[in-house]
1. Determine which structure produced the value 6.9 for distance in nm of label points 7 Å out along Cα→Cβ at positions 114 and 442, calculated from the coordinates; the candidates are P, Q.
2. P, Q: which one has volume of the Cα convex hull per residue in Å³, for residues 282-361 alone, as calculated, at 74?
3. Suppose volume of the Cα convex hull per residue in Å³ works out to 261; of P, Q, which structure was it derived from?
4. For which of P, Q does helix-only ellipticity at 222 nm (-39500 (n - 2.57) for each DSSP H run of 4 or more, over all residues; to 500), calculated from the coordinates, equal -25000?
5. By the measure distance in nm of label points 7 Å out along Cα→Cβ at positions 74 and 522, tell me the structure among P, Q with the highest figure.
Structure P
Amino acid sequence: MKAKYILSIMALLIGASCSDDNENTPGFTLDEKEIQMEAVGGTREVHVSVPGNWTATPSESWVQISPTNGKSSEICVIKVDTTILANKQREAIINFKTRNDAETRSLKIVQAGFDKALTLSTTSVELENYADYGKRYFDVEVTSNVDFKVDIPQDAATWLSYDKYKFTLDCGARPRKTTIRFNWEGNTDATNREAKINFLVAEGNEDMVKHDALLISQERAPEITPTREGDSLALVIIERKLNVAVKWDKNESLMNWPQVKLWEEQDKGCTPENLGRVRAVEFSQFITKEGIPDEIRYLTELETLSFFSNGNKFMYSFDTGTAITQLTKLKNLRIYSFGLTTLPPDFVNLKNLVTLDLSSNNFQEVPAILTPENFPNLRHLSLATNRRGHEIDLTGTARYPKEEWGGLYGSNNNNNSNLSNPMLERLFKWENLESLVLSNNIIKGTLPKMAYGVPKYTKEEVEANDTLKTAASVLVGKPKVLPHCKDLRIGLNYLHGDLPDWLLHHPYLMFWSPEISIFNQNRGKDDQGIMPGFSNVPTSFEYFYELYPILKPKY
């Protein structure tokens, strides 16, 4: 009986000993039971203590542990990848086991999902009213895990824009970054301006925790008053914007600035209102890629304005802008070698123009707006040398495509060299012109006979004029073309065919120096392979002086 009692106690002790080995190994501990991780992931350390050998195994591939096995006490580094989930957490378990798998300790990993968000590196930008060309921009870094579209308000689209950017959500809800370059234009108004740029997202993203917008503010331009002081400020701003090579000495009085002329008391048309204001100015030797500055509109008392020689003018396709069309007192306008290709509709406001020189630009055709009806006071018109390139033989390889040749090439008659040139016919009907300069362009075809659409010389007016009456036999009943024009230049073009009678018998023919300005055409073929040159060039001008003996030089 006593033996049975002893055996029972021993069995209980053995059972208790086995239970301790499998479930409650002394010293098997983890210093964490659960780890919370942010969506971006990262690393954490866990202290593992086991009397013997152990192994560690994560349940998910987005969790790594190092080392994965060890002996006794170790510091384990747990690395968690960035999640690809939005607004949703994920979980994993790392099981730590003893060598014989007798006992397990578990560590829970809980990782939050990314909140939907669109954030900007800056949410407000303050701009000055002007910066030099190439420096008017700012960059904004966008961090987002939702696709977006930049939205600039319509009323700000004239002064704000952005470059093309690349943004791809290629890792689920993991935020991606892109940098967007915004471009801005100078503010020429005397008021501040603001704009709010939104970053639009698709429907279904109403649960965003952050959604930034960009606020833009720009300071106003200096106030320019209609005074002498205002004129000087406008001149300085224009000089800066044009990047003029030789700048005015601002320490000098305005009346001493080169190429600037002020209204003085003895000037015809001087009034108390315009006395001391700028009457004439020339801007020369500059490099601009932006056209005529808006501040030109403040020089309201100008009679004469000249822009001369923009560097690399052949690269550009400007129009004059509308600011210059507000100078309704202008009488003489020269925009020479600037890069113009068009004139705006408001150019008709300059009805007081007497002289218009648009030479050495890039006009593909004579602007349709240039008519005697629109410019009743115009007496001198020049569109010389409007070619971009310098090729003489147009059958060869050209530097530019034909639609960019300039040289008034687009004014030709359906590009047919065998037809009369309609542009010349239109301009030759401008009765009040005293000079018309079209030399060194790509004008081709034949000279118009001007049989229609122009008045004819009458017997009465011819006989009443001492110069004309001796040529009555060739003038009466013939077209009266450019009757006041003492300077006609159409040389160095691609004209051919016969010289019309109205030209050979024109009373001002010898004023034109016809050997140079009329008969002398280019020496290379036009783009249809036709060689320029007239077939009936006179060998002498005795016939002319027989018609107009009063014009014969007296040596």
Structure Q
Amino acid sequence: STSDPPKEPYKSKYEARRILKELLEDLGRVEYDAQRKDLIRAVAKYELGLIATDTEEVSLGQEYLEECLRIIGEDKYKESECRLIVVNALNQLGIVHVRRGDAPKALEYLKKAEAIYVMVNTLPEESARTANLMDHFSPDDAATEVKAEKSGSNPNFELAHAHTLYYLAQVYENLGENAKAAMYCHSTLKKELTLEEFDSIDWSINAATLSQFFIARGDFGAGRHLLACSRHILNEYEKKLDTERLTPEEKEDKEEKLRHKSADVARCWAKYGLFLLIASREQMTDSKTLNGDHNGLGAGNKPHMLIKSPEVSQIEESITDKLVRDFEGARPVFLKSQKWLEDAKQYYTLKDHATDYIEVIQEMSKLYRELTYFEPAPDRKSKMHKRRIDMLEEVLKEVNPRYYLGVCRQVMFELGEVYSELMSLKLAVLPAAIKPQSPAVKKVNSIIDKAIRHFMSFLETVKEADGKYPEKLPEDLARPVLVAHFYIGRLYSNIVAQEPREQFENFEKTKEHYEFVQDYCRKVPEHEPLMKEELEVMAELLKLIPEKLQQMMSTTLY
């Protein structure tokens, strides 16, 4: 079909359909063993079903596939002559219903296919007896000879099961059953390795992607193993590329794809390091652990090892899979993750991949943020935050918000947060009796001013042409906008004023931003739960402001 003319993309498939229909007509006219005729008819209907679904005649394809199964009869699904046809047809019906968005029905078909394989797999000699589709077109004596030569499992039956596993992973994901989806995805990867039927790049990316599920659940051992296997397969592919006979263009294309996917795997490794630091910090602060469970799926459900080799073990040993407890433990995780992000930046440059480049910088900033929690010295904490500021502000200088509004908003907001964290550090070490005119106070106020400016820049991007916010903020922006106002209110209250009048004005601004959040949540009550904790804090602080303002008014001339 790849050689079909562009204007007739299905020419060869339509020709195959014509031949299959002729076969069915001829089959009705010849004297032949009835059971054998039924099997040939079932195979023809299955192939017609494939062609129909491939040519986007999905309903017709479903009819052919269901007819294929009716011809065989459910009582014969597990028989050696029928099981491969049945599993293939059930797989295809699963795909048909996935396309239609009917995941429960797809699951029903795919679980039947899985059950057939499981039954056969319990008896090793049974798999070898599984007939291939083309066996039914061979003369009786030839088919018998083929069966006699078979030993071990039938590779086509194993491949059909690999497809079942792959489709089950997709269906469970559609159903929101992520744990089951992950386990089936893992089983697919394992099966592909066993059969040696996989594209190295695709397999590597699928393994790295799956690692993120286990990492997010706190199963760092499983996540690390998947990432190590991913990197190992890419390493083997790279060696193979050096020995393949390719045209310069083919080699360049494959090397480009390898660089691209290697950068993606490096980013997955960096996220592993980031999540490990986050989980470690959360355990240190006695807060809820990542998703409430750092044992992942539990000891009984952890995935089996994919690749057992010294090369994979060596990759795994480059970073711990245990939670860290102090700066000495966190630093190697940080440095390794930082190196992976630097590797990713070799491919994701600002010039060619601006959005990805910015995301890599944001990931770098998050690594610094997590490292600060393990650093006991305030001055070194401050230096880490300044490093974050430098890299994020550089992004805003280099990128036009008009074209990259989404990521620029994130950077603006994060800069506001970083300056706020820096403010807290600086305020904590200010002496109680320090003079408002001192350089240290001016430094703190300068940091507060920059935090406010970045939050305000973010808020300006959300306003409409008339300079006002939409009556109802978009779902993805509602909390960031309200939190920005909360932050700004807090920042104004922390400015060290030179005189009471200035302090009065700052408290008024704090009140203004807090009341904006309260008023908005009253007008749009469905967004109130987004700010539950902050609303409680603001309510308490707003009770205190009138008293403070009254005290200032009594000592200030207007």
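Each value in this text was obtained by applying a stated rule to the coordinates, not by laboratory testing. Small disclaimer: the values here were computed from a predicted structure and weren't measured. Cβ atoms are built from the backbone, for glycine too; each structure is taken alone.
1. Answer for the origin of the read-out: Q.
2. Clearly, the read-out refers to P.
3. Numbers: P: 261; Q: 221.
Source structure for this number: P.
4. Details: P: -3500; Q: -25000.
Derived from Q, not from the others.
5. P
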